[in-house]
Structure I
Amino acid sequence: MISFLSFGFMIWNAGLIFQWGLHMIPVRGPVSIRQAVHNQISLVPERFSEYVRLYFVDRRSLMLEIERLDMEQLKTTGEN
């Protein structure tokens, strides 16, 4: 039972890391728990396989997209 619960927490945390890395939740500042839970249930399962495929097949475009999202977020928050 404890190992099953531990595995569940590990999967949940991996999903949060995935969301953070792809800017599905704010990289800086407060995070809405409601938004994070919604993303975990509906968006992470949809997008995970596509991003894993890109990671192994076209990593360069994946990294460029993540950098683009990061720069976009920096511009909207006014940070330098």
Structure II
Amino acid sequence: MTVTLLLFAAYADVLGSSCVELEMSAGATVSELLDQVRELEGAERLPSEVLVAVNEEYAPSDHVLAPGDEVALIPPVAGG
């Protein structure tokens, strides 16, 4: 199944794109997606803990993905 990975700010800079199509096996979880992302060139610079949203809602690592899901890696933000 194909899912769309959306990357913002520093994550897009690190991985060199703001959008990546990933092929995942049926029943894959957010955790498995993150494992696959960590194999991409530049991913070693990502933090160990990443906030994830699936279809615009925050999702835990055990969330099961569906074909066509839109997965966003949310970078940390600071304000003042």
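For which of I, II does Rg and Dmax of the Cα atoms in Å, calculated from the coordinates, equal 14.4, 47? Structure of origin is I. State the single structure among I, II that was used to calculate helix-only ellipticity at 222 nm (-39500 (n - 2.57) for each DSSP H run of 4 or more, over all residues; to 500), giving -5000. That value comes from structure II. Looking at relative contact order in percent (Cα under 8 Å, 6 or more apart) for structures I, II, the greatest value goes to II. Comparing distance in nm of label points 7 Å out along Cα→Cβ at positions 30 and 54 across structures I, II, the highest figure comes from I. Given a value of 11.1 for mean count of other Cβ atoms within 10 Å over residues 38-45, point me to the structure among I, II it was derived from. Structure II accounts for this read-out.
Bear in mind that the values in this text are calculations on the coordinates, not laboratory data. Since this is a predicted model, take the numbers as computed values, not measurements. Cβ atoms are built from the backbone, for glycine too; each structure is taken alone.
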